[in-house]
Structure I
Amino acid sequence: MEYYNYIKSFHLIFVITWFAGLFYIPRLFVYQIEAFHKPSPEKEILGKQLKLMAKRLWFIITWPSAILATIFAVWLLILQPFWLKMPWMHVKLGFVVLLYIYHLKTHQYYKQLQNDVVKKSSSFMRIWNEGATFILFAVVFLVILKSAINWVWGIVGIFVLGILIMLGFKVYKNIREKNPDA
């Protein structure tokens, strides 16, 4: 068990890099969607560069981090199977499933934008960008508090955070309408 903390460290490192990718890729989607509506040649120049950036982020950082975070997580659970008996771990694993669903849906948006298929607005992507944040909050509170009951308060906190983010979006949207360069 001497190496348990090393495996845990690698798991945490790859969780962090996975979330970094999930935080940044929707922001690139916002820029891609906005570039798609610009006139030529700006549209083509920006589109090409943003597609390249998204591809590198998605396949060099985000996907490998997701896979490695999962491998190290499974390894940790094999070494410490008693965690699987804890109710908070069941809830956490539910959020991990939700995170993978978010990741796969984000991959779908990635493929659409790589093929110049714009089905969502940049405003939608700004909101989508917060999905990983909600999951991160829930998982961190579960892991730190290690209580399936206290996670209810974490969920209440997530909803409050969501309301604050939505209010922030409204304020930001008003600012952007008054000043398009903001």
Structure II
Amino acid sequence: MRSVLAVIDLQNVFADRTSPWFTPRFAEVVPQIARLVTAFGTNVVFTRFVAPTQPEGAWKRYYAQWPFALQPPSAPLYQVIDNFQPTSTVDATTFGKWTPRMATRVGGAGLVLAGVSTDCCVLSTALAAADAGVSVTVVSDACAGVDDESHAKALDILRLYGPLVTVATTEEVLG
């Protein structure tokens, strides 16, 4: 079965050590993601988490806690890191990136997920896609969490969703 690689939120806001949203193992997963991007060729989509123009509901409290993030999608913090130059991205103001646009891009294919953070946006995307009946593979060594414990816990939770969700390494996906 054909699969599409979704690179979740590989953005400056998570890569920058001075950012309140810095993901400590971000740089360590970039080489594995680069290998996956090369292998998947044109079957790759990059996503971006971006702030809404006007937060609604519980998002008001979220952005009260993180006011630095209330910037437009064109802001440098929301750009994909320089290592990659996607021609387009699937942007969402939500943690989960399983949007109608992503569903259209994936079509009837399987979905392979890499990126950050395992315990937030990757997890949210994986579960929504699995609920939609998509076969999901999360690449454990191509994802990073807010810390090692949260990363491991998220992967354990994702394994509970088998066989809809599979957790595999880069080598297993490419092999």
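Values quoted throughout were computed directly from the atomic coordinates according to the rules given, and no laboratory measurement underlies them. Quick caveat, the model's predicted, so the values are computed rather than measured.
Of structures I, II, which gives 39, 13, 5 when semi-axes √(5λ) of the Cα gyration tensor in Å, for residues 19-98 alone is computed from the coordinates? It traces back to I.
Match the computed value -9500 of helix-only ellipticity at 222 nm (-39500 (n - 2.57) for each DSSP H run of 4 or more, over all residues; to 500) to one of the structures I, II, and report its label.
On the way: I: -27500; II: -9500.
Of the options listed, only II reproduces it.
Looking across I, II, the calculation of semi-axes √(5λ) of the Cα gyration tensor in Å, for residues 67-146 alone that yields 22, 15, 13 traces back to II.
Taking 5, 18, 16, 15, 11, 9, 9, 8, 8, 1 as the value of P(r) over Cα pairs in 5 Å bins from 0, in percent, for residues 75-122 alone derived from one of the structures shown (I, II), identify that structure. The correct label is I.
Work out the source of 4.2 here, i.e. which of I, II gives that when mean projected area of the Cα convex hull in nm², for residues 43-90 alone is computed.
On the way: I: 4.6; II: 4.2.
Computed on structure II.
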